[in-house]
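Below: a set of structures, written as C-alpha cells.
Please treat every number below as a calculation from the coordinates, not as lab data. Everything numeric in this text was worked out from a predicted model, so none of it was measured.
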Structure P
Amino acid sequence: MVRSHVGGRTKSLRRARKIKQSAGAKLGVSPYLYYALLLLVIVFFALIRFRLRGMPLERDEGEYAYGGQLLLQGIPLYKLMYTVKLPGTHAAYAVILGIFGQTQAGIHIGLILVNAATTLLVFLVCRRLFGRLAGLVAAASYALLSTSPSVTGFAGHATHFVVMFALGGVWLFLDALESGKSRLFFGAGLLFGLAFLMKQPGLLFLVWAVVYLLWRKLKRPVNWKSLAAQLSALLLGGALPFAVTCLLVWRDGVFHKFWFWTFLYAREYGGVAKLTDGLRLLQMSGAGVIGPAVWIWFIAAVGLTAFLWSARAKAHAFLVISFLLFSFLAVCPGLYFRPHYFILILPAISMLAGIAVSCGAEGMLKWKGSRALSAIPLLAFLLAFFAALYQQREFLFQMEPTQACEALYRHNPFPEALAISNYIRSHTPDDATIAILGSEPEIYFYSHRHSSTGYIYTYPLLEPQKYALTMQKEMQAEIEHSRPDILVLVNMPKSWVSSSTTSSTGQMLDWANAYMRENYTIDGLAEIGNYTKYYWGAEARDRHPSVALNIIVLKRKSS
C-alpha cells in the first residue's frame with residue numbers, strides 16, 4: 001500500500017508539472033526559445049565578467065587565493081594562515097587555480113563558471129516549481145543581480161560558492177521529495193553540507209530542507225519509517241563534508257587551530273556588533289544593494305503577493321516563503337550585512353521575480369484571454385532589467401579592470417598590492433618569508449611568498465573581543481621568532497580595522513615601530529593619492545612619505 005501511495009503521488013506531481021509547462025504553451029512560445037534565451041543570458045553576463053577578469057583581488061579573494069595556493073603546495077590551512085572561515089572556499093580556489101592558473105584573471109574565469117552554473121540551477125529549480133517562463137525570468141534576474149557591483153559581484157566571495165552548492169541541493173531535494181528515494185536525500189544533504197563548508201551561514205539551507213521535509217510529511221498521515229529514513233539520509237549527507245574536513249585537519253595536526261578559529265573565535269566575532277548597529281547597517285547596505293536594480297526588487301515584492309491571488313503560486317507558498325526566510329537569516333550572522341552577504345538571498349528574490357511574471361502573465365491570459373495583454377508582466381520585467389543595466393553601464397561596459405576596482409573599493413590598496421608583490425617577488429629568493437602589518441593577504445598570493453605569521457589580517461587583533469590581546473602577543477611572537485625577510489607596513493585605516501567597534505591600535509603600533517626600527521630598513525614606498533607614486537631602493541629610503549595613505553616595504557637588516 002505504501003508503494004501504491006508513493007506511485008500515485010509521483011504521478012500526480014508529474015501531471016502538475018506538465019500543467020505548469022503547458023502554461024507557457026498557452027502563450028504560444030516554443031520551449032526551445034526559453035533555452036536559447038537562457039543560454040544568451042549566461043553568455044552575456046559571462047562576457048561582461050570576462051572583460052573585467054583582470055580586476056585586482058580584494059582581501060577576501062586574497063585570503064582564499066593564498067589558502068588555495070598553500071593547499072596546492074601540500075601545506076594545510078591553519079598552519080601558515082588563520083581564518084574564521086571554514087576551508088571549503090579555499091579548496092574551491094585550489095581547484096580553480098590548478099585549472100586556470102594562479103592569477104586574478106584565472107580566479108575570475110573560475111567565478112564565471114560558478115556564476116553560470118548557479119544561474120542554470122536557478123532556472124532548473126524555478127522551472128520545476130513554476131514553469132519555463134518563471135525559470136527564465138528568475139535566471140536572468142539572478143545573473144543580473146549577482147553581477148552587480150552593489151553586491152561586489154565580480155569578487156570571488158564565498159557566498160557565490162555557498163549559493164551554487166545550496167541550489168544544487170535544492171534541485172536534488174525536490175527530486176528526492178518527488179521520488180522518495182533515500183539516496184537522493186543523501187545527495188541533497190551532501191550538497192547542503194558542501195554549502196556549509198564554503199561558509200558557516202550555508203548551514204541554514206540544510207536547516208531549511210529539514211524544516212520543509214518535516215512540514216511536508218507532518219501535514220498528512222505519517223509513515224514514520226519512511227520519514228526517519230529520508231531525514232537520516234539528508235542529515236548524514238549534510239554532516240559528511242564537515243566530518244571529512246575534521247578528519248583531514250586532525251591528520252594534518254592543526255585541529256586545535258581549526259576549531260578555535262572557526263568556532264570559538266567565530267562565536268566572539270559574531271557577537272561584536274550590537275543590534276542597533278546591525279539594524280543601521282542593514283538599512284544602509286540594503287539600500288545600496290537594492291538601488292541599482294530597484295524595479296527588479298519591486299517585481300519580486302509583487303511576486304510575494306502572488307500567493308494571495310494565484311492558485312499556482314499558493315501550491316508552493318510554504319516552500320518559497322520559508323526559503324526566502326532562511327536565505328535572509330543566512331545574511332544576518334554577526335549583523336555585519338556586508339554587500340556580498342546579500343548574494344545569499346538573491347536566488348529567493350530572483351525566484352519571486354519569476355513567480356510575479358509567470359503567474360501575472362497567466363492571470364492576464366485567464367482574465368481577458370488576450371496574448372498581447374498577457375505579455376505586459378514580461379514587458380515590465382524587460383524594462384526593469386534593461387534599466388538596471390543602463391544604470392550600471394559605466395562599470396559593466398566602459399571601465400577598465402583597474403578603474404573598476406578603484407571605483408568599487410575606494411581608499412583600499414588593491415591595485416597597489418600587485419605592484420608591491422611584483423617588486424617583492426623579483427627582489428627576494430623563492431624561500432623568503434613576509435609579514436604584513438595590515439590586512440592584505442593578496443600580497444602573499446601575488447608574491448608567491450609564505451607568511452611568517454598565521455595572522456594574515458590585523459582585524460581580529462583589534463576587535464573588542466576577549467582573545468584580542470592574546471592574539472596580538474601571539475602575532476608579535478611569531479614574527480620575532482620567524483624573522484621574516486620582508487615586512488610590509490600598510491598605513492591605511494581600512495587595512496587595520498573593519499568597523500568602528502574596535503579597540504585601540506596604539507599598543508600594536510608601538511611594538512611594530514620599535515621592531516621595525518631595530519631590525520629593518522626601508523626598501524619601497526607607495527604613496528597613495530589621486531594616483532599612486534612608487535619609490536624603490538635608495539630613493540625610497542631617502543624619502544619621507546608626503547601623504548598619509550601609504551605602504552612601506554622593509555627588508556631585514558644584514559646581521
Structure Q
Amino acid sequence: MGQCLDRLAHSCGSRGGLQVFEKEDRTVDGYCFSCRTYVRHPYGEEKNVDDIPVKKRIRKTQEEIDAEIAEIETFPVKDLPDRKLRKEALERFGIKLGVSEEDGTTVRFHYYPYTKDGKLRAYKTRLVENKRIWSLGDQTDVDLFGWEQAIQAGAKRLIITEGELDAAALWRILDMHTQEKWKDNMPAVCSLPHGAASAGKDLARLAQKIRKHFKEISFCFDADEAGAKATEDACKVMPEATVITLPCKDANECLIKGRAKAAHKAVTFNAQKPKNTRLVWGHTLHESAREPAAWGFSWPWEHLNEATRGIRLGETIYIGAGVKMGKSEVVNALAAHCIKEHGWPVLMAKPEEANKKTYKLVAGKMVGRFFHDPKLEFDYEAYDRAGQMLEGKLAMIDLYQEIEWETLKGDIRAAAHEGCKAIFIDPITNLTNGMNAADANVKLQAIAQELSSMAKDLDVVMFIFCHLKAPDNGVPHERGGKVFSAQFAGSRAMMRSCNLMIGIEGNKDAELDPEERNIRTLEILEDREFGVTGRFPLYWDSATGLFNEMRAA
C-alpha cells in the first residue's frame with residue numbers, strides 16, 4: 001500500500017502538488033493533485049524508496065490526515081455505470097467518489113473507508129486512470145473492508161472477497177436475486193484489506209474476531225493465480241471455511257457480464273470445502289526428486305544432529321520428561337538455537353510460565369547468562385545484546401495458566417503467517433487440565449493429529465513438550481528412571497502422529513555430586529524417518545545455563 005514520501009513542484013505550476021508514493025516493488029511514482037495528472041517518474045528518472053533520504057521524507061501530521069479524511073467524507077456517492085454498481089451498493093459500504101474538476105462528473109478516484117473497532121482509521125485511495133492505489137491514514141492493522149456493516153447485519157455467514165468493489169458487487173447480486181422472504185438470512189459481505197498477497201497474514205490477524213461474529217465463512221477470491229494462492233493461504237488459517245467459484249473472474253465481472261443470477265446460485269448453493277488431497281503420479285516427480293537427500297536444520301547438539309539428520313520443517317517432535325527434570329531448559333535452549341543459528345522467528349506457548357520470565361530465560365540462553373536469578377548481578381550489557389538478537393524473533397501468547405486448543409490453533413496459524421518457523425508448546429498436557437484420564441487421552445489424540453497436519457500445511461516444525469506418567473514400578477524419573485514412549489500422556493496418538501519422540505532422563509538425588517546431578521540424557525524413543533535410536537548425554541553448565549554435549553552413550 002503506497003505511502004506519501006515527498007512533495008514536489010510540477011510542470012503545471014504547482015509548488016507542492018506533486019506527491020510521491022511508494023509502490024509495492026519499492027520504486028516510486030507520483031500524482032499531481034493540482035492538475036490531476038499521474039506521473040510515472042516524478043524525479044525524471046527511475047528511483048526507489050532508498051534513493052530518498054530519510055530526513056527528506058515527509059510525514060503528514062495527524063491534523064493534516066484528519067482534515068483530508070473530513071474532506072473525503074463530503075465527496076459524493078453516485079452510480080458507477082462502467083461497473084454496473086448502483087449508488088445504494090456504494091453507500092452501504094461508505095465508498096466515496098472523487099470527480100474531475102474540469103467537468104464535475106467524470107470519476108477520477110475511489111475512496112474506500114477502513115475502520116478498526118468501529119473507528120474510521122483510513123481511506124484507501126484508488127486512481128481510476130491506472131488503478132494506482134495509496135492509503136490516507138493508518139491502514140496497517142484495520143478490520144476487513146465493510147466489517148462494521150457486516151456485524152450490524154446480524155448474519156450467520158460471512159463471505160470475504162478479494163477487493164472492495166467485488167464486495168459491493170456481490171452484495172448487489174445477493175440483494176437482487178434473494179427472495180424477499182429470505183433477505184433476513186442474506187450473508188454479510190466484506191473484502192480483504194490489503195489484497196490477495198496479504199490474505200493469509202490479514203486473516204490470521206483477524207480470525208478470532210471473525211469467528212466471534214460468524215458461524216460460517218466463505219472465500220470468494222478472484223479466479224486467477226493470485227486468487228488461487230490467496231485461497232490456499234486463507235484456508236490454512238481458517239480450514240473450516242468454504243470456497244466459492246464464480247462463473248466469471250470476480251463478482252464485479254459477473255455483474256458487468258450479466259452473470260449475476262449464476263453468481264447468486266454459486267454463492268447460495270455451490271460453496272464447497274476445498275479438497276485436501278489430489279492424485280499425484282510418480283513420473284511427474286521424477287525430475288524434481290532426482291537429487292541427493294538434504295540435511296535438515298541443525299540441532300544445538302552435534303551427536304543428535306548426526307543421528308536424526310537434522311530438524312525438518314513440516315514435522316512434529318515430542319519431548320517428554322518427569323516433573324522438574326529440566327524440560328524447560330531444553331525448550332529454551334532449542335528456541336535460542338533456532339533464533340541464533342537459523343534466524344527463525346519462533347512462537348513459545350508456555351502457559352505455566354509468565355511471558356517476562358520466558359523472555360529472560362531465552363535471552364539468557366542467547367548469551368550464556370542468567371537474568372532471572374536475584375542472587376546474580378544483572379548484566380545489562382549482555383541483556384541488551386540478547387535483546388537485539390531477539391528483536392522480532394520471539395513471539396509469546398498473552399496468557400498465563402489459561403489456554404485452550406481452539407484458540408491456540410488460531411495463535412499458531414497467526415504466528416506462522418508472521419514468519420515463525422518453530423512452534424514450542426510446553427506442556428501440551430496443559431490443554432487437558434480438568435479432564436479425566438479417558439477424556440484427556442481422546443483430546444490429546446485429536447490434538448496430536450491436528451498438530452501433525454498443521455506442521456505440514458504451515459511448513460513449520462512443532463516442538464511439543466509433555467509431562468510423563470509416573471512409572472508403574474521401579475525407579476522414578478527424578479531418580480534416574482528410564483523414559484518409555486508409553487509414559488507420554490496420550491502416548492499412542494503421539495507415537496502415530498509424530499516424526500520424532502525424545503525422552504529426557506536424569507537423576508536429581510541430592511546425595512549425588514553436583515556434576516552428576518547436572519547430567520541429562522536425551523534418548524531417541526521413536527524416529528519415523530530413519531528408525532534410529534540412541535542416547536545423548538548433556539551437561540548443564542551452572543555458570544552459563546547452557547547444555548554442553550558429552551560423549552554419546
Structure R
Amino acid sequence: MSRDATTACARTLVDEWARCGVTDLCLAPGSRSTPLALAAAMDSRIATHVHLDERSASFFALGLAKATDRPVVLLCTSGTAAANFHPAVVEAHHGRVPLIACTADRPPELRDTGAPQTIDQLNLYGRAVNWFVDVATPTDRPRVGEYWRSVASRAVGEALGQPRGPVHVNLPFREPLVPTGAELVEAPGRAEGRPWTAVTHGRIMPEPALVDRIADLVLANQRGFLVAGWGAGITPETARRFAHAAGWPILADPLSGLRTGDHAVSTYEALLRAEGFADAAQPDLVVRLGASLTSKVATDWLDLSVPQLLVDPDAGALDPKRAVSERLVVDPELLLAAVANQIVPPVASPWLHGWTEAEAVAREAIDELLDTWIDPFEGRIARDVVAALPDGATLVVASSMPVRDVESFAAPRDGVRFLANRGVNGIDGLVSTVLGAAAGRRRSGGDPVVGLLGDLCFLHDSNGLLGAAERGIDATLVVVDNDGGGIFSFLPQAQQPEHFEQLFGTPHGLDLVALCDAYNVPASRVEKATDLVTALEDSMTSGGVRVIMVPTHRAENVARHREIWRVVARALD
C-alpha cells in the first residue's frame with residue numbers, strides 16, 4: 001500500500017503553524033477541506049472555531065487576529081465558499097491584519113472541466129494579499145516534507161510582513177480525503193519544535209539627521225498638531241511626551257488609542273464647524289500618524305495649505321486628500337521619542353492653551369446638552385458606552401454612524417482598546433468581528449469586549465450569532481436601532497424625498513430582540529438614555545453573549561447633531 005501523502009501534508013501544515021505561534025483556526029464545514037480540518041481538530045495547540053457561514057468565519061478570524069496580534073488560519077472548502085472569504089480578506093489587506101486564508105480546491109485535472117463545486121481559485125483575491133501560493137497536490141516524493149513546512153512557515157512570515165496582511169494558500173486535494181490507514185509520508189520538522197523558517201522583523205531606526213531636522217521643524221512651528229488615526233503605531237505615553245515637549249495639541253481619533261491626557265482634543269468635529277474658528281485655528285505644521293481622521297470636516301480642514309508629515313514604517317500612502325508633503329518611513333515610536341528628547345525644556349505654548357480652553361468650553365457645552373435629553377440620542381450612546389467601559393476593555397466600533405459618533409462625542413480616557421474594520425469601512429461582518437475579538441481576549445485575560453453598531457450592520461451579519469451562545473465567550477453588542485440607514489440622513493441623498501426611504505433609508509421594521517431569541521442570545525431593550533450604562537454594566541457582569549437594543553429616530557438624530565454644533569458655536573462666542 002502506498003503511503004498517505006494527503007493526511008501527512010495536512011498534519012505537517014498544522015504542526016508547522018503551531019511551531020510558528022499560530023493558536024487559532026476558523027473553518028466552515030465542507031468536504032474538500034476535510035484533511036486540514038481533521039488535522040487541526042487533532043492538534044491541541046490550535047483552537048478550532050467552527051462556523052456554518054464562511055463570511056462569519058472569516059470576520060470572526062479577523063476579530064481574533066486583531067485582538068491577539070497574531071495570524072489566524074481560515075479554512076473553507078472549494079467553490080463559492082472561497083469567494084465568501086473575499087470581503088474579510090480585503091478588509092485584512094487594507095486594515096493590515098494578519099490572516100492565512102486556506103481554500104481547499106479540486107486537483108488540477110478537474111479544473112475547467114465542469115466538475116462540481118469548482119471555480120478558478122488561482123489568485124482569487126488578486127492584489128489584496130501579501131502572498132499567494134497554489135500548493136502542489138500532495139504526493140509521496142523525496143523530501144516533500146521540507147516543501148510543506150517551508151510553505152506553512154512562509155505563510156506566517158508573509159502575514160506578519162511589513163505591512164501585515166492576509167495570505168492566500170490554495171490547497172488542491174485528491175480523494176481519498178480521510179486518512180487511509182496507510183503509513184504517512186515522513187515530514188520531520190526542525191529540532192526542539194522550532195519553525196522551519198523563522199522571520200524576525202526589525203524596527204526602522206530614524207537617522208540622527210532626520211531627528212534633528214524634525215526637531216527643528218517642530219521648534220520653528222509652534223502652531224502645530226499631532227494628528228492620529230487608526231494604525232498610529234505608538235504608545236500613548238510617547239504621544240503625550242512628544243506633545244508636551246512641542247507644546248502641541250493632539251487630534252486623535254479614538255481608534256488610534258491616543259485620545260488620552262491633557263493634550264487630547266476630543267471635540268474637534270464640533271469646533272471646526274463653528275463659524276470663524278477653523279480659519280483662525282489652522283496650524284502651520286502637522287505630524288500625522290496612521291490613517292486619516294474619520295471626521296470629514298477635520299480631513300477637509302487639513303488641506304494642501306498645511307504642511308503635513310506622515311510617519312509610517314510600512315511606507316503606506318494613507319493620504320486620500322493627497323495633502324501630505326513628506327512621508328517618513330521610520331518607526332514612529334522611535335522618531336517621536338527622539339524628537340521629544342531634543343526639545344528640552346518643553347515649549348511654552350499659547351497655541352496649546354487656546355486649544356485646551358476651546359476643548360473645555362466645547363466639552364462642557366456638549367455634555368450639558370446631552371445630559372438633558374431623556375430619549376436615547378446616538379451621540380450620547382457613544383459617549384456613555386466609552387465612559388462606562390472598565391479599564392482593560394475592548395470596544396469594537398462599526399463603520400457608518402457609530403464610529404463617527406465615538407469620534408465626535410467620546411471624551412479622552414485611558415484603559416480602553418478600540419478596534420474597527422476601517423481598512424475598507426464596510427459594515428459587513430461586524431457581529432462576527434466582535435465575537436472573534438472576544439475569543440481572543442478570553443485567552444489573554446478575559447477583559448470585557450463590547451461592540452457598538454447600528455441595526456443594519458447587525459442585520460447584515462446576524463448569522464454571526466449562530467452558535468454564539470455555545471462558544472464560551474463574553475461579549476455585549478450595543479445596537480442602535482433607528483430602523484434603517486441613519487448615515488444617509490446626513491448626506492445629499494436626503495434631499496431626494498421621493499425615493500429616499502426606498503433606496504437609502506431602507507427601514508426593516510423588524511423586532512431585533514425577537515431575532516436574538518431565535519439565536520438563543522439574550523437581548524434587552526433600553527428606552528431611556530439614563531438606563532444604558534446600568535444595562536451595559538449588568539451585561540458585562542452577567543457574561544456570555546448578550547445584546548442591548550437602543551431605539552432612536554433618524555430625523556431626530558440629525559436635528560440633535562446640528563443642535564450640538566450650534567450650542568458649541570454659541571459657547572465659543
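A value of 50 for percent of Cα pairs over 21 Å apart, for residues 359-446 alone, calculated from one of P, Q, R, originates in structure Q. Given 207 as the derived value for volume of the Cα convex hull per residue in Å³, which of the supplied structures P, Q, R does it correspond to? Computed on structure Q.
Among candidates P, Q, R, the computation of helix-only ellipticity at 222 nm (-39500 (n - 2.57) for each DSSP H run of 4 or more, over all residues; to 500) that gave -9500 used structure Q.
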